[in-house]
Structure formats: structure tokens, C-alpha cells
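Scrolling down, you'll hit the structures one after another.
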Structure 1
């Protein structure tokens, strides 16, 4: 029988995590309105005692929701709530807390999930096993590092989506059919995954670009448009630094 994990909330991230977990765990949503979500429990009917819970509600609702569980104690609290510290999470009593920052690729078991928590706690390995179900898990040395890392693993998928759309639109502008341009772009991102996993980005660029070749001409245009600076500024802005 599959172990149950309770997801408090039913937004996009909650649903992505649930889909990633469903191969190994039974996921149950804890919600305000059961009419909007299948396989769910209303907050007022939920007892958190000895449960494994993932918090996917809005961070500003922490006080309100924690008040519903006064006198109760969860087994594990896993929290992707942006900006909510481990100390603040103790408003909901639990045996173990793990802060995480996944991304929506959790739906396909491909999330890049950063985490921080007490590694000496008896439930730490169980918590780690849970988040590894929906993708790779990367440890952060501190909560500050987790907050900064969010700009890459949490926010940058939106930046890459812009890149993908721009590349496909570029294909359209040179005469490729729209469907073919997007097919090529998807295949490009898939093949690039293996390249970046095994090579420094600079070496990939050197391997593609030949002297006076077509690739370096395109690279020069991007450099003229300060593409590197734009991405660096975007990461800094998302990180709030």
C-alpha cells in the first residue's frame, strides 16, 4: 500500500509535485474548496498528527493555517514557501522540517530542487527520499543560499522559456514552418541537456563555433546585444540583490 503525503494547497506547484510523487506515493490535497480538487480533504476536517505534509499554500497564509492545527504535531513538514524560514515553519508543530525550492518540472520527475534542513534529524533521509521522487535534489549550505539559488532553479525556467520561444520564432522568420521550428527547438533543448551535463558551457560554444563560421556570427550578434549581461541582471533581480 502506498504511503500518503498530504499537500496543503492545490495551485500549479502543488499539482506539479503531486504528479511527480504519484508513482511512489498516494497524494491527497488539503484544500479550502473540495469542489475544485479531486482526492481532497477540507482544511476543517484534516488532522495533521503524524502526517507527512508539503505546504503549497500562499506564504502569507501561514499564520491562518497554523492556527487550524494547534495542539497537533505532524511527522514531516516539507515547505516550498518562498521566503518562509525554518524557524517560521515551527508555527506548525512537527518532528522534522525541510525547506525546499523545486520547479514545475516536478510534474515530469525532472525538478531541480534545492533544500536545507537538519541532517541529524531521524526523518531527514525520509524527507530527502520524498523530494528526490520528483527530480534531482541539491543541498544548500544555509537558508540564505537557498533563497539565492531560487533565482536559478526556481525562476530561470521562465527565462529559458523566453529563449526557446525566441529561437523558434527565429526559425519562423527565416522560413521554417512554425511546427517544424518548435520541433527543432524541443530537440535542441533535449540534446543540450547531455552536453551541459558533461561540459563547461565555454567548451560547448568552442566546440560548435569554427573560424569565420556561421555559429560564431550568431554568437557575435548575441554578444552585441549584451545577452550575457541581460541574463546576469535577470538572475540578480530575481534574487533581490
Structure 2
């Protein structure tokens, strides 16, 4: 689809990636129109039709996950839906797929183009170590890994309580720089992109691209914070 987002990162030629937007599907309001989430009370037949359009457009088999804000990393399998928040594969034509609507999607590949992965990183998963777990499952040196950070809630929109800040700085004190006091007393504005970069750097991954989006303020994307009854867009990465 011409309006889908193609990540700008120096991935090897055989590694392909894509982020869907809200348009191009059959879902009705408030899921209009290209909702890919089957857990948000959209009509199942609409979701199925949208997923089929995705598969046909990209000519890949997406491996969907049942995401639970955890740190489990599964081997991507288009034939079954497993409970996990990241997946990896070395199989051409199988796409690691993450659904989000404010949480951070992170796409991974190695410099050889032999393996790819995708992770769903809301603040809970990010604090618990989902990015580090994904790096571990790629089983290559951290210096060989490239990461692209996709559309997520931006730092001007992501207000959190002190417990969120503490969840990060208790184990990674350097992440304090990703929080600034909110105008609301006792609360903070969090930069999820900075948090991801700091956590990746701590495990040796420094080739990190993307960021700079805000799903809340960008109408191309679904945003749970903008509207609790909404759909999910997908970020995918695969080996051609």
C-alpha cells in the first residue's frame, strides 16, 4: 500500500520491513479502516479481511503473537499464535509482526541479513527487558545487530507516574535522563525512544535508528491514549 511506512535504516538488501497505517482496510468506525488487532472488539471478518490484504500486499506470512507486555521471545510461526511479546526468524518469507497503538515496536536484524526479529515494548515490557531478551535470541554479537524504532507515543504525550520512572532507574540509573517533570505535580513525561536506546546501549547495541514519531498526535496511526476504542497497526520485518 502506497501510504504504508517503509523504515529508513541501513538493513541488508534482503531484509524488508514495513509499518501499516490506518487506511486501506474494511473495518468500520472506530476501527477504520485497516485494523489488524483481533482483540479489540472489531468484527472478526473485518480483521480477517485486513490481514489477508496485508499478506497479499507483502507476499509474506505474518507470524502474529498474543502480546501480554512480557519478555517472552518466540520463534516466528505463521501457523500458530503464541503468547509472547517478541519473535525472531531465519526463515525467508516469514514476517515477525508486532501490533501496537502507542507501545513501541522495535525491529531487529543482523548485519549479514540472516536473521530478523520484532519486539513489542510498552513501558512494562521495556522495563522488564524485552529488548534485551530479543537481542539474546538473535544469538549474534550485539555489534552485529541493527534496530529500528517504529511509531510510538511521543515524549510530549507520554505522562507517567513515579512508579514507572522507578521501574527503570532502579536497575538502570542512566535512564533518569529520559524523564522530565510533568506540569502535573508528582508525575513525569517519559521519552520511550530514549529509554529504548539507553537499554539497548547497555547491552551493546548502538546501531539504532528510527524514533521521532508520536502515535497520539499522528492521525496515520491508531492510538489507545487518543481513543481507548481503537484498532492496532502492525510493524513487520522479514527476510526476502
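Coordinate-derived values only; no laboratory data. Nothing here was measured: the structure is a model prediction, and the numbers come from that model. Cβ atoms are built from the backbone, for glycine too; each structure is taken alone.
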For log10 I(q)/I(0) by the Debye sum over Cα atoms at q = 0.07, 0.10, 0.14, 0.16 Å⁻¹ computed as -0.21, -0.42, -0.85, -1.11, the structure of 1, 2 it came from: 2
Which of the displayed structures (1, 2) returns the greatest value of relative contact order in percent (Cα under 8 Å, 6 or more apart) on calculation? 2
With mean count of other Cβ atoms within 10 Å over residues 50-57 derived as 21.6, matching label from 1, 2: 1
Given -6000 for helix-only ellipticity at 222 nm (-39500 (n - 2.57) for each DSSP H run of 4 or more, over all residues; to 500), calculated: source structure among 1, 2: 2
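Quick check: 1.20 is what I get for Cα Rg over 2.2 N^0.38 Å, for residues 66-169 alone, calculated from one of 1, 2. Which structure matches?
Details: 1: 1.20; 2: 1.08.
Of the options listed, only 1 reproduces it.
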